[in-house]
1. Cα extents along the principal axes in Å computed as 55, 42, 33: which structure among 1, 2?
2. 1, 2: which one has helix-only ellipticity at 222 nm (-39500 (n - 2.57) for each DSSP H run of 4 or more, over all residues; to 500), as calculated, at -7000?
3. Just checking, which of 1, 2 has the largest value of mean count of other Cβ atoms within 10 Å over residues 11-18?
4. Identify which of structures 1, 2 gives the largest calculated value of distance in nm of label points 7 Å out along Cα→Cβ at positions 43 and 147.
Structure 1
Amino acid sequence: MSTRETDLPGIGTKHTIDLASDEELVVVAHRSGQWELARTDAGGDTTTLLHLQAEEGAELGRILSRGEVPESDPHRQLLLDEFSLEWVPVGGGSSLAGATLREADIRARTGASVIAVLRGRESILNPPPETSFAGGDTLVVMGHRDQVERFLETFCPPETG
């Protein structure tokens with residue numbers, strides 16, 4: 001089995017996994033947070049399997065990652081069961097847009113931590129308190145599952161129509 005990663009300018013990243021069946025599994029991670037999964041058969045024909053929203057892709061990732069954890073490592077399993085890592089897009093109308101990390105007071109309000117800000121091709125790892133958020137940014141948020149859920153409830157409330 002081999003895996004290839006291809007940058008898709010303006011779109012995101014394409015991950016291709018060669019399967020034992022002479023097929024390929026193609027996963028496209030869009031910059032928007034959306035995901036596409038497709039299968040290419042041995043003859044080269046491609047079938048799109050799924051289009052996933054950001055939160056659906058994150059949930060699929062959590063499910064799949066559980067299968068990779070050896071049962072003989074209970075500490076690692078406990079961490080994965082309780083730990084959550086989310087890529088959260090900041091919309092232009094978000095309460096975070098225009099605020100700094102210090103002003104948003106995310107850690108005190110939710111317990112979660114912003115460990116990176118993805119802005120275009122720039123990545124701000126371990127952002128300092130004066131980092132300001134803008135519409136179009138993607139925040140990498142980490143914490144206990146309940147802390148990340150609190151972050152989502154606080155800063156990403158469901159849109160009302």
Structure 2
Amino acid sequence: MINHLMLHVLGAAHVLTAILALLAGALVLLQNKGTRRHVWTGRVYLGAMLATNLTALGIYELFARFGPFHVFALLSLLSVLAGVVPVWRRKAGWMERHAQWVLGSYVGLCSAAVAEISSHLLAFPFGPTVIISSAIVLITGWVWMWVFLTRRFSAP
């Protein structure tokens with residue numbers, strides 16, 4: 001299936017923008033927050049995530065209709081946009097809300113990447129592999145997020 005997907009422009013665009021989002025998201029996490037570099041890398045991440053999710057909504061190879069992965073794409077799209085809104089509005093507590101939503105979107109992206117790699121490239125059984133690998137990444141990511149956000153935003 002991955003070879004078939006890669007032969008299509010939409011599938012190729014989806015994979016390439018997802019890889020760009022993974023790289024940009026990792027850079028954002030490693031950079032000092034609030035700098036120009038952070039802002040610009042965050043914009044690249046936002047654009048790549050928008051493109052990844054919008055292309056996902058046009059791929060119907062797996063179910064031949066709107067399926068669960070389209071729902072996840074919509075949820076991902078909402079989480080990315082929810083991470084940008086606090087930055088635009090700059091109301092009290094905006095940095096924490098921004099960090100929560102953007103980190104959540106990145107954890108979801110990593111979960112999707114691990115599920116894709118483990119189910120297609122490693123040729124493990126699709127259903128159980130997607131569920132198990134996604135659950136492991138999501139739980140690990142949420143624990144990491146909780147620790148990071150607690151340390152970053154709790155009062156001294």
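1. Structure 1 accounts for this read-out.
2. 1
3. Top value of mean count of other Cβ atoms within 10 Å over residues 11-18, among 1, 2, belongs to structure 2.
4. Largest calculated value belongs to 1.
A short reminder: the numbers here are calculations on the coordinates, not readings from a lab. Values in this document were obtained by computation on a predicted structure and should not be read as measured data. Cβ atoms are built from the backbone, for glycine too; each structure is taken alone.
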